[in-house]
Structure I
Amino acid sequence: MNTTKCNEWVARDKKVLAPTQHLSYFPLVVEHAKDDMIYDEDGNGFIDFLSSASSLNLGSCNDVVTKALKEQLEKFTQYSIAYTYGRTSIEYAERLASVYPGGGDVKVVFGNCGSDANDAAVKFARAYTGRTKIITFINGYHGNTFGASSMTTVTTRMRKGMGPFLPDIYCFPFFGNNVPDEECEKNCLMEIERAFSTYLVAEEVAAVIIEPVQGDAGLIPAHPIFMKKLYALCKKYGILFISEEVQQAFFRTGKWFAIENYGIVPDGIIMGKSVGGSLTLGAFMARSEIMDTLPAPAHLFTLGGNAMACTAGMAAFDYMKGEEFQGILARNTEIMNRRLKQLEEKFPELVAGNQGIAMSRGIIISKKGEDGERTPDSDGTFKILYRSYEKGLLVISLAANILRIQPPLNIKAENLEKGFDILEESISEYLNGQISDDVMQFRQGW
């Protein structure tokens, strides 16, 4: 595999870009991309199992989105809605409001990304309730603006040397669906209830902000019992229940929003990544009485809700509502489920299972010892993903030993199958000792 040009670009990158800009796994410099394929500066092609961190749910340069963007480009790219009004932001907000779980009277505020949408949730929750405290969960990822970083607990690398952070943020254990029902029923709220009885006044908590599927923790869905009990606790104390959907919204889990898998009607929804239809956009959507509490410019950005991003978002939204997309999604979800099951059956000594929902999945890589106990295999995980890269598949890891499987939702069936074929080949070669330790020099990811 020739990576000469890519290596040259990486060397130039190191001279001018801060190292914090990258969580690199390999020297992949994107030259162009189309749908479910990525091509580097050396002409190597890769099946996309990352979707630009789930920000390209319809893949790269989707025809429907590209057509809409070209038409908008001929009109104007952006003019700040801080001082004017914009047809595209109005129409897109109407569309988003139309699919709010449970319906009702809701409004939207646009920003630039999922991080500032998390900030918006904190601002509006505090303003509406008159309370200051926010509850989040251990191993949650909310973003890299200061408020979002204050709520993020997935790695100390996002906190070390940058404090003090936003006050009144309280983090508690997250209970995934891998926890036994009996244990979840008994323990899932124990730490929160203990806090409420000792040091955290429940009536001073403005909101609970939770990812229904913890993304960067390893694509772990919340346990249904945990979500039900947590929601009931919020109702008991008048605490807003806010669903953080930056990574999982827009059919990544088979529905518009991941929270719909739990039958819960949230007080607010945080969006980012694919909300912009491939362009940078953030949004917070909540009941109108919540959204009416802050005056301008309490949460306002010059380019927030710009015409290009809203146009792309609308084009993607409209396509996702259609029968063609829904049929493709159902087909690909079936393929995903089948191939994941086959991996577990073929490699029981290494593939411990998978977690996630629909088209947002994590493959658990752990060695099985003679005693039957499993040990996370982080080195093996990296070797597998690097060999996959060498074979033409773009896949990364999370939480040390989880392979992140998030292809475009409309990936071609043959490429989805081929991507899993490559994974199988790479796992086999790792188990057979055919992947050199030399590849570990490229390891810089999570």
Structure II
Amino acid sequence: MKYPRWILSTIAGSLFFLNTYSLTLYAGNLKHLLKDNRIALGGWVNGGVNFNPSQKNGFNGPVIMADQANQFQLNQLNLFMQRAVVSEGNIWDFGGRFDFMFGTDAVFTQAFGVPTLDVHSGEPLERSNWDLDLCCASSRTYGIALPQAYLETYVPVGNGLNIKLGHFYSPMGYETVPAPDNFFYTRAYNLNVGEPFTHTGLLSEYKINKNWSVIGAAVTGSANGGWDGGWDKQLENWSGVAGFNWTSDNNLTSLKVIGSYGKTSTHSNEPWATYNIVLKHRINPKTSLALHHVWGYAGGVLLNNPKYNNVTKDTQWITLMAYLYYDVADNVSMGVRGEWFRDRDGSRNPSPYRIAATTNIVNGRTVSYAGDPARVTIMPADYYSATVGINWKAAKTLKLKSDLIRELTVRSNIRYDRVDAYHAPAYRPFAGNKDQILFSLDFILPF
């Protein structure tokens, strides 16, 4: 039987309408379900470019995150699902969070706490399988990281106890991995080599009163003293994290003092320790200041650099940083950052770091998908950097109404780096130079 064309068109249109209506209804119901259960889905996109007039080999020396010279980077496409706990009252609450990150920053926040070579003996180690080498090695720069996967509970004891169990960002430090939580596009040296990115284990925080809280953690899965551990290696090696937070009555000043201590790995009882101090102060409604100090120690490290060739030595590193911010207008802020990082023994800050971080032993050969491992250099040295930046809330300034881009922020930075060898031969990690200047422009788009 042959049906008129208009009947077939009507049936097809009705089916399409019903299908669209059903999907819309389902999406609406799902949205309400998530909202009713306080489950948030979101993320952000961060990408940018650096202009480096002195670099021609693709890297900005030992600078991390924005480490690619003269080319665009999609730094972070981060997706998350979270149920935040209500951290007050007399009722238990449960939640958690899972983060997925794709981009050029992924390699810097993977669970690489079990290095390719043991830091004491130089022997190859079996690395964690949590999020290393999940994809994209052929791209040389892009990858996937799973920086957070934890459960959380609020325990209504005393003034309130919060507990996280799983894999989470470290409570140490000032700068952090997520792009929206940082004023500057480029990161401080200290974030990469002076303190951990993540931990695996149990983290708790207890609120003593409105001014004071204490932090304690037991962390595992690492052969670097509890730093950046995974789920499946070095689980017999446990380290401790402890500290406190203080906030003034007027909430204008805060202080965090925190540190970690433990043996390096299951293969060594040598200590691995650090302490971390962050002071923040709101000077006036438009101006704020932050000061950050870090000291670290690792015992019995096997060193291989131009000063210490195959020498086992106790190592130290130290950092001083200062930040000053000023709100020029509602949608424009300026910031200045200064940093001094001392890698006293040449154990912490290889250049380019991306190649060093992705180095593995394959069939007895040292290889890295990010480049030739022979290009990696390291030296006892003092690193200095000064950064000036502007944050512009572009969508708000231009009065763009789209929900998709209403939180768009554009950042521009100028950064100067210099390195001086510390009681060692001259060191020139910036394409044969002792210093470099970077001009950068990037965007952050939360959703």
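For mean projected area of the Cα convex hull in nm², find whichever of I, II sits highest and give me its label. Walk me through the numbers on the way to the answer.
On the way: I: 22.4; II: 28.3.
Between I, II, the highest calculated value is found for II.
From which structure (I, II) was relative contact order in percent (Cα under 8 Å, 6 or more apart) calculated, if the value obtained is 22? Intermediate results must be reported in sequence, preceding the final value.
On the way: I: 22; II: 13.
Label of the source structure: I.
The value -11500 for helix-only ellipticity at 222 nm (-39500 (n - 2.57) for each DSSP H run of 4 or more, over all residues; to 500) was derived from one model only; which of I, II is it?
Working: I: -11500; II: -3000.
For helix-only ellipticity at 222 nm (-39500 (n - 2.57) for each DSSP H run of 4 or more, over all residues; to 500), the value -11500 is produced by structure I.
We did not get these values from a lab; they are worked out from the coordinates using the rules stated. Owing to the predicted nature of the structure, the values given are computational and were not obtained by experimental measurement.
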